[in-house]
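Once you scroll down, you'll see the structures, which are given as structure tokens.
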Structure P
Amino acid sequence: MKKITALLLLTLCFVGVRTSYSQKINLLDKAGINQLLNTGIDLYNQGRLNDAVSILKKAEIIDTANWKVLYWLGMSFYDLSSYYTAEECAVKANEILTRTEEHDVALIELLGNINHRLGNVDIAANYFKQAAEMMGKKTAMDAGIPILIDACELSLKDTKEGRKNKRRILADEINTVDEEYAPILINGGKDLFFTARKPETTGNNINPDDQRYFEDMYHARWDSISSTWKIDNTTFTEWNTNGFDALTYLNENGLYGLCTINTSATEKTTKSSDIFEIIAEQPLKWSSMDIIKNKSINTDFFEGAASLAHVSDNEQKMIFVSDRKGDVSGTDLYSVLRTDEVWKNAERLPKEINSLGDETTPYITEDGKFLFFSSKGLPGYGGYDVFYSQWIDDKWSAPINLGIEVNSVNDDTHFQINTNNNKCALASMAARGDYFSYDLFQLDMTGLNFPFLKK
């Protein structure tokens, strides 16, 4: 509620009293506007987006015809996932420039990005093509513009062929304007686990990097009488820290799980994000949560989003994310075996899977035969897309995009599937008024042509 209230106030401020376009701005006003603009840009570059918006609004009130102020407002709202307000700012900035028969390539690129996020892929493609022409081939390549054009055209092609997204909301009563993601369903779909960043998070702490609340682990049970999900607040009372807490894997009997824990900004019991094991003596009655003590798994870099498969009676395979090579290829996927309860050395998955972009949120099926993950660096529809790879002849096959039935033009992550009934859950961006945030989704993949589906 705090987040949406803040955004509404910003929006109301945006449409408030303005000076006339024809009003002349004196030199003193120009100096003040430039100072506010530069301060707003500095705040934006620091990631202090709400502060940037507040400062830039002051400049916009003085001069409503300053396209640079409107551009940076658009950038700030875009990064805040307020895509409709970002669009309003960017369109007005472009109208002002058009009157003078000028164009700005950064503004054109922003208009492309906004329309892409809003699903206006035909409009987005035109803006991206215009930006590519203005930039020149090499600069456009460096900026990733051809990839964005390909993403738009792939979406347009699939839509023309009659293919469409099959996802639907998993839990209306749980999805909010805040971020909900990492859905895990066990016990025949009667127990739902997820991670969220809400104002009531443990410790009520705000992350200084993105000015949003830290995350907690949540558990909801299906109430067959009311046909709704109801939160069980007792499951993680003792285990959520004042930092980041995410449950990423849980076995079907609820006795063993894997968590990503980061208390580096609070209790400082971890140096960064680390992978923990959570163990219960009775289903969902946790008795311990301990860091995995293996230097090839947990390092001083980010590690997390772990998933586990039982490949034999005495051997498990864990796939997890690390940014230990982040200066070269962003976040990558790593694999490690545990034999007779001893963790071996973690190894980076091949470059066919780990692109030069980010890979994240892996899920490996219980038998270890299929790996699902999200990637920003592999060809797709926009943002993070979900891919799968198959374990064949002791190696992972080239990844395949799950298609428009699963993926959208926005970020699609945390995919998990029950291969007994072809039903899957994932997190994806959804509109909450002007604001877009992660929500929990589900879909039935029956009828699609994939080797992991039950026929």
Structure Q
Amino acid sequence: MKSFFSYLLVMVLAALVTGLLIAFLLNIRDRKEEAKSRHVEVAQLSEDTIDPKIWGQNFPREYDGYKKTSIGTHTQYGGSEGISKLEQDPRLKIIFAGYAFGVDYNPRRGHYYSLEDQKETLRTKKFNQTGSCLHCHVGGIKQIYEKVGNGDVQAGFEQVSAMPLKDAWQYADHPVACTDCHDPKTMELRVTRPGFSKGIKALKEKEGIKDYNPNTSASRQEMRTYVCAQCHVEYYCGSKETLFYPWNNGLKVEEIEDYYNNYKFKDGHRFFDWKHEITGAEVLKAQHPEFELWSQGVHSKSGVACADCHMPYVREGATKITDHYVRSPLLNVSRACLQCHHFTEKDMLDRVENIQNQTRKLLDRSEDALVALINKVAEAKKRGALEKDLAAIYELQRKAQWREDFINAENSMGFHAPQEAARILAESIDYARQGEVLVQTLLNQAPAQQKEEAAK
């Protein structure tokens, strides 16, 4: 009898273990199937589907992340909250005197507000801007260009760029949207901005690659940067030319500067963004050259894409997706940094903070030097300095201001390429101080010249 119960117990235990093992294997199978099924096609997506909410019916996880870009965030040197940059740093009012950024320079908010923020800024309310602003602030730009150009994207691009911005807004219904980076049929990453396509083609041509098309030539990892670099770059978006990316000579600050210096507008005048209100110098304004600075850094050289840090993978259940809550990696260190860097979160934050603090100190010295130069030129003009005597000084202001703004307008406070950022700011300081010395020399010579003229 005892042996019977022992046998029965073994049979029950075996059945229980077998049942648990089967359940475990079925669960694994279900999770694998779940991982394969990335979405359920609720809505039929096409090139005419611009509204992210409709895309969200098929991709609710990604859409949830996109909506979170409306949440205010803040880091020490960035984010979407905080006071105006002009209030925080009054030197910028002098540096941008006579330009729209000297009137309104607010913190950047997320993609969710890319259209709304453009409509609300004083830079569009008080200044006449062109339709080229739509190139990066509006969702479905490819479709807008096709509509305006009667099917010809390039023609539509040129026509919209030439419009007054307020007229171009009639075509804009959504902020940056899913269709700007994804093919609605295949979900493959794609470039939709003609400005980027033309710019990257010119850059690759310099490297010896002919007829480069990012949508057919780039790897998937490259595309995880290119879709961001469509907009997070330096470009010209004024009224004198169709929007363009100045990459023909390369991506370094001096290569872009050289391209601008040799560029002629249709009226034959050389390139400049505006005449400085205080000095009269023809100066340059950097937009937000993240791609250019990143290209000089260690992450770029190591094959790390923008999305790896700003949109890292996240797992929900058995499904792994790209996090569409685009934000600073500093707000998401464990997934943005620690997948590659095997340190603690505190160690990583300390390293970034040290880089950014050092960059900020150099930027402060650059701004101080630039403001000192501008004030010196103003003094010289007040005392009757001639334009021909100030010409060389204007060139030094142009060089110093371009470099200061290249780092100030870039969104990483030097982190994307710390050594390059330090080099650029060192040059900015040097050019500004050279200009200051020349102005002082001019001022010292003025009394002697006045006496000579009086004697005559």
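2.1 is what came out when distance in nm of label points 7 Å out along Cα→Cβ at positions 170 and 362 was calculated for one structure; which of P, Q is it? Computed on structure P. Using mean count of other Cβ atoms within 10 Å over residues 162-169 as the calculated read-out, with 16.5 as its value, let me know the right label among P, Q. Label of the originating structure: Q. Using the calculated result 4.5 for distance in nm of label points 7 Å out along Cα→Cβ at positions 74 and 226, pick out the matching structure from P, Q. Considering all the candidates, the number was obtained from P. Could you tell me which structure in P, Q was used to calculate mean count of other Cβ atoms within 10 Å over residues 138-145 as 24.1? Checking each candidate, the match is Q. For which of P, Q does helix-only ellipticity at 222 nm (-39500 (n - 2.57) for each DSSP H run of 4 or more, over all residues; to 500), calculated from the coordinates, equal -17000? Only structure Q yields this read-out.
Values in this text are rule-based calculations from the coordinates and carry no lab data. This one's a predicted model, so the numbers in the text were calculated from it and none came from an experiment. Cβ atoms are built from the backbone, for glycine too; each structure is taken alone.
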